[in-house]
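Below, each structure is written out as structure tokens.
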Structure P
Amino acid sequence: MDALKLTMPALGIDLGGTKIRAAAVLDNKILGEPLQVPTPNGPDNIVRAILDLVIAFQAKYILKGIGIATAGIIDGETGEVIGSTGNLPGWTGTPLKLAVERSTLLPVHVENDANAAAFGEVSARNLRGLKCVCVVTLGTGIGGGLLIDGKLFRGAHWGAGEVGHARISLGNKRLCTCGLFDCWEAYGSGRGMVATAKDILQGLTPGQSPLLELMPELTTRQIVKAANDGDIIAQRAINVWHEHVAIGIVNLAHVLDPDVFVLTGGMAECVDFALLHEMVVDRCMARIGENMNIQKSELEGIAGIIGAAQLVLDAILERA
């Protein structure tokens with residue numbers, strides 16, 4: 001038998017609105033290269049794509065189980081999607097765990113994607129011995145995962161960790177993708193950075209900022225480049241965006257008093273961590289601020305895969 005088949009890893013699958021990524025995971029590490037396929041339309045087609053990935057990995061490995069990280073609110077006991085966003089139309093009500101277990105005859109664990117990413121961060125960085133870890137995913141939106149005493153905190157109705165939808169402003173100024181106004185996500189995400197830049201650009205002329213020539217299809221990449229090129233308007237937008245990110249972290253710090261915040265996601269690359277730390281501490285009560293620890297993820301987008309796989313491996317060990 002091929003030596004790879006003796007390792008018996010779990011398969012971690014990260015299901016997003018545009019792509020599905022999968023990799024074999026053992027001892028918090030990915031084996032080989034991840035595979036990636038586009039996310040098809042409709043629950044049946046998504047399940048089929050997941051099963052095709054399982055078959056592809058079974059050609060190389062004897063899998064112990066399958067962990068799936070997906071957007072939406074997940075019933076951790078049944079593995080059913082009980083709430084979803086517009087990124088995956090029709091996904092609510094999908095009995096994902098049951099569908100994959102019936103076809104593969106392998107143990108399956110389904111988890112919210114931000115929770116899985118948080119668990120992956122904590123597992124891979126040996127942080128499970130800490131009292132409280134808060135992982136914040138900064139991307140197009142904002143997600144979160146909470147670990148208390150090394151275990152995911154999912155809440156009474158599986159909805160804990162939706163930190164991006166904490167309200168940070170009044171006046172119904174910005175509509176969030178969730179349908180509510182003034183969520184942290186509407187300000188501290190990539191979408192929020194663009195909205196802030198557009199607000200600042202109102203009333204200016206093209207001679208005052210090259211960003212005006214890029215309107216209305218402005219992107220975070222263009223804002224960051226303009227700031228790096230010395231555009232003071234773009235620099236102002238990024239500074240205000242840091243303030244918005246800081247406000248959300250301050251609120252979480254006063255509620256949770258975590259050992260550490262870990263920031264992950266594409267927008268974490270735009271964070272000036274020294275500036276953010278200063279802004280957060282400046283807005284915190286002294287006791288909270290003096291113990292503030294904000295770190296950047298080191299997993300480069302694979303935390304969800306690792307977390308999903310380790311969750312199913314942990315579940316197997318618990319049953320044993």
Structure Q
Amino acid sequence: MTKNEFPRKITIREVGPREGFQSLSQVVPTDDKLELIRALVSAGVKEIEVTSFVRPDKVPQLSDAEELARRLPAHAGVKYTALYLNQRGFERAEASGVFQNDAWLYTSPSETFLRHNNNAGIEDLLSQVPVWASIFSARQKSALRLMISNSFGCAYEGEIAPKVVVYIVERYLSALASVGLSLHEVCLADTVGMAHPKSIEHCVSAVRSLGVPVSLHLHDTRGLGITNSYVALELGITTFETSIGGIGGCPFTPGAAGNVATEDMVYLCDTLGIETGLAWREMAQVARLAEKIIGRPLPGRVYKTI
């Protein structure tokens with residue numbers, strides 16, 4: 001595929017407060033989480049995934065989801081979101097009254113991963129599409145988006161071919177069309193960090209051929225996170241999910257390391273003349289704060305230079 005010119009501007013979704021803290025062995029105090037969130041807001045971050053409404057016994061690091069929601073700093077222009085994996089989690093998030101969640105559906109081409117992460121299989125999740133469509137409609141959420149974990153590879157099942165990801169997207173497009181809906185976005189997540197430049201190019205191109213906008217959620221397990229981000233920018237991707245300091249990783253995926261660091265991504269874009277609405281030095285200072293909160297050096301690189 002011929003690469004495009006770099007986009008003029010991209011959107012960065014910050015996932016550190018959710019994905020970062022869920023991956024730690026220790027439980028971070030709510031006050032510390034709020035301090036980091038306030039710092040992200042002050043640095044100009046416009047969309048922050050702050051927590052996940054999951055079972056406290058499964059992910060005790062996020063057992064304070066309701067308390068965190070009650071104490072989030074109000075700030076015009078900042079979109080707070082929260083992850084959910086089932087209807088109970090969705091309703092808990094909605095009941096808080098502070099999250100601006102889009103209508104996300106979650107799946108994966110890896111049946112094994114889904115059994116560990118969602119306690120359901122691919123067919124189980126597809127059968128729930130009409131139910132989710134009704135739930136989203138009742139909440140007046142019309143922009144449906146699909147998150148595909150393990151889009152490039154799985155710790156349990158190995159490399160994932162682009163045609164398998166395309167098949168999953170096609171199944172969801174068909175299921176949604178049966179209830180008169182369509183997809184507004186597919187987010188390809190490199191959950192275990194197995195992506196490389198060629199797989200990014202091939203999978204993005206294959207999914208784009210279905211006519212659905214693509215975003216990326218990349219991890220840096222094998223040191224190719226920022227390289228893969230560069231390739232994605234060449235392909236014209238304009239939405240990325242990143243994590244301050246590079247903290248992160250899925251607790252149900254063996255070996256999953258942190259996400260691409262937000263400050264590293266901002267620095268890369270700055271060198272390429274791509275607008276992010278953020279300043280890399282300010283984001284590096286926030287990464288310093290994250291390091292202090294967590295109590296150890298983080299995977300991010302740029303913040304260590306200031």
Computing mean count of other Cβ atoms within 10 Å over residues 60-67 for each of P, Q, the value 18.1 comes from structure Q
One of P, Q was used to compute mean count of other Cβ atoms within 10 Å over residues 140-147, and the result was 25.4. Which label is that? P
Structures P, Q compared on Cα Rg over 2.2 N^0.38 Å: the greatest is P
Work out distance in nm of label points 7 Å out along Cα→Cβ at positions 124 and 156 for each of structures P, Q, then name the structure with the largest result. P
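No value in this document is a laboratory result; all are computed from the given coordinates. Values in this document were obtained by computation on a predicted structure and should not be read as measured data. Cβ atoms are built from the backbone, for glycine too; each structure is taken alone.
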